[in-house]
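Values quoted throughout were computed directly from the atomic coordinates according to the rules given, and no laboratory measurement underlies them. Computed from a predicted structure; not experimentally measured. Cβ atoms are built from the backbone, for glycine too; each structure is taken alone.
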Structure I
Amino acid sequence: MENKIKEIDLQIEKFKIEDSESLEKFRIQFLGSKNILKDLFAKIKNVAPEKRREIGKSINSLKNKAQIKLETFNEKISEDCRENEKIDLTLPGENFKLGSRHPLSIVNEKIIDIFGKIGFTVSEGPEVEDDWHNFTGLNLPQEHPARDMQDTFYIEKNPDWLLRTHTSSVQMRVMESNELPIRTITPGRVYRNEAISARAHCFFHQVEGLYIDENVSFADLKQTIQYFAQEMFGKHSKIRLRPSYFPFTEPSAEVDVSCSLCKKNGCNVCKYTGWLEIMGCGMIDPNVLSNAGIDPEKYSGFAFGMGVERMAMLKYEVRDLRMWSENDIRFLEQFKSAW
């Protein structure tokens with residue numbers, strides 16, 4: 001037994017460790033689960049009782065010696081590896097893939113910025129709305145088609161509540177609770193019970209504007225929209241207003257902007273008309289002012305509303321409304337740059 005201990009001690013001393021591979025071999029041979037020292041521990045029972053303590057101590061010394069050598073060379077090899085992996089600080093760094101704002105957020109923030117320059121504040125309200133603020137207060141009678149279940153998501157347990165169909169409901173709340181004059185825009189998500197297609201979706205985003213003061217005229221409305229069109233589509237943009245109908249405005253109009261792609265010469269985007277429809281607008285109906293507790297004999301105002309998806313489609317020449325909400329990274333990566 002003593003001779004075997006001396007033999008293994010000599011093996012530990014002479015074992016050459018030059019790299020991580022030889023280091024692993026050393027560990028397996030002397031400290032692994034089936035190392036040669038285990039055989040010595042197992043044979044202690046065959047040693048004379050008076051020598052067992054001395055022999056056990058000698059075997060433990062071998063184990064400690066092997067452990068110290070393993071740790072020493074492990075540290076040395078690790079240091080050598082670090083020295084061989086020096087970083088060249090003159091090399092260019094790695095490029096990290098950065099995210100970007102959603103194109104609808106870009107367009108929405110642009111619209112808010114444009115109207116913010118002429119004093120419009122931003123107002124927000126609930127997406128789950130009551131009948132008064134979404135319909136009745138805005139001069140929509142009970143028989144109006146917009147109330148039909150084909151268009152509106154009603155709350156089943158309480159049909160007087162619904163998912164708002166326009167952000168005009170926020171304007172109604174602003175008129176009820178704010179002091180005059182009022183000059184605000186109301187961006188937000190709205191919902192319609194419609195079949196999803198390239199031109200329609202069950203949810204989309206709107207930005208609606210409201211201005212109420214004494215002696216507000218249709219000319220003020222036209223100049224405001226003209227300013228917006230030139231800021232949004234270019235300083236040479238022109239607008240035209242076509243008579244229309246909205247329950248909460250009278251008179252009402254649809255607004256077209258001159259096509260910036262063909263300079264009004266006609267192209268497939270504007271369907272060869274030279275014009276693109278961008279929003280609806282009109283003077284606030286006196287009934288709506290009265291419903292909000294505002295004296296229509298003293299105050300007047302105008303309102304307008306536009307779809308953010310529509311604006312983005314015109315600005316970026318995207319023809320399928322569904323692409324804005326499909327979260328296809330290949331599509332969204334095209335809009336990394338600012339406006």
Structure II
Amino acid sequence: MTGISFAQPLFLNLLAVVPAMIAFYILKQQKATASLRMPGLKQFSGSAITFRHYLRHLLFAFRTAAVALLIIVLARPQTTDKFQNVSTEGIDIVLTLDISGSMLARDFRPDRLEASKNVATEFISGRPYDRMGLVIFSGESFTQCPLTTDHAVLINLLREIQSGMIEDGTAIGNGLATAINRIKDSQSKSKVIILLTDGVNNRGEIAPATAAGIAKTYGIRVYTIGVGTQGMAPYPVQTPYGIQYQDMPVEIDEGILQEIAQTTGGKYFRATDNDKLVQVYNEIDKLEKSKIDVRQFSRKEEKYMFPAVLAIVLILLEILLRNTIFRNLT
């Protein structure tokens with residue numbers, strides 16, 4: 001639905017000048033009529049009133065229209081497109097990311113950690129109405145970003161993540177518990193944790209199964225993702241000659257990840273390469289669609305250009321005619 005509105009409607013009061021101009025012009029024309037009677041008109045027989053004499057009023061019409069148009073320009077006319085758009089009620093989601101040394105394995109391009117960050121960035125960008133947070137873990141865990149709707153800040157903090165920021169290891173239970181602590185008090189009707197890891201729980205004070213039970217208590221769904229190819233993968237190994245990559249068996253505790261998902265009503269996924277990881281996030285995106293809420297939006301577009309150009313044309317046209325065709329009549 002489209003309508004016209006004005007950003008500065010008070011300027012429209014100036015349109016009262018237009019009828020005043022017309023009244024003044026009519027009064028002026030009446031006074032310009034000669035009141036002296038002549039004894040004869042023979043000497044003026046060659047000066048009959050022509051059609052051009054009547055057209056001279058066009059000059060005033062052009063000027064009056066130009067003034068009215070310029071007042072409208074000052075009022076800033078706008079078209080307003082009102083439409084209904086569906087937006088989401090909003091889901092609270094905490095991304096929980098393993099940043100242990102094994103996440104540098106190169107069975108993903110360029111490695112598991114960078115691939116996970118890139119796909120997570122796309123996931124965040126595709127859900128503008130959701131509050132999201134970020135928890136990272138390896139041997140311990142901490143909150144990189146609390147729940148926020150400022151996705152630009154969240155993405156910047158996600159990009160800054162590097163393996164080695166915290167003590168190495170894989171504390172899945174601690175990572176999940178930290179995420180739970182961040183989301184448990186949320187008033188959202190849907191609370192979700194996406195936990196991504198490539199290893200086996202070997203650190204931390206909280207068992208993954210215990211953390212899963214806590215998540216269930218708070219009504220939090222946990223989607224777990226196991227990242228790593230099948231079989232062998234090139235892992236970074238510290239040697240006297242620096243970091244070198246050696247093929248080592250991929251070990252992911254799929255049993256505990258499946259248990260966490262099943263306990264909380266979520267789902268477990270296995271991503272064996274970059275494309276599979278993208279598919280996993282796409283599937284989670286489809287599973288976690290927010291409740292639809294209809295909201296009213298309006299989009300305004302400035303429409304002052306046409307009346308401004310038309311006013312300028314009328315002014316130039318009046319000047320041109322006044323100094324050419326109607327030169328001897330004004």
Exercise. Given structures I, II, which gives the highest value for Kirkwood radius over Cα pairs in Å?
Worked result: I
Seminar exercise, completed: Comparing relative contact order in percent (Cα under 8 Å, 6 or more apart) across structures I, II, the largest value goes to II
Exercise. Between structures I, II, where is FRET efficiency 1/(1 + (r/R0)^6) of positions 215 and 311 (r between Cβ atoms, R0 = 30 Å, to 0.05) highest?
Worked result: I
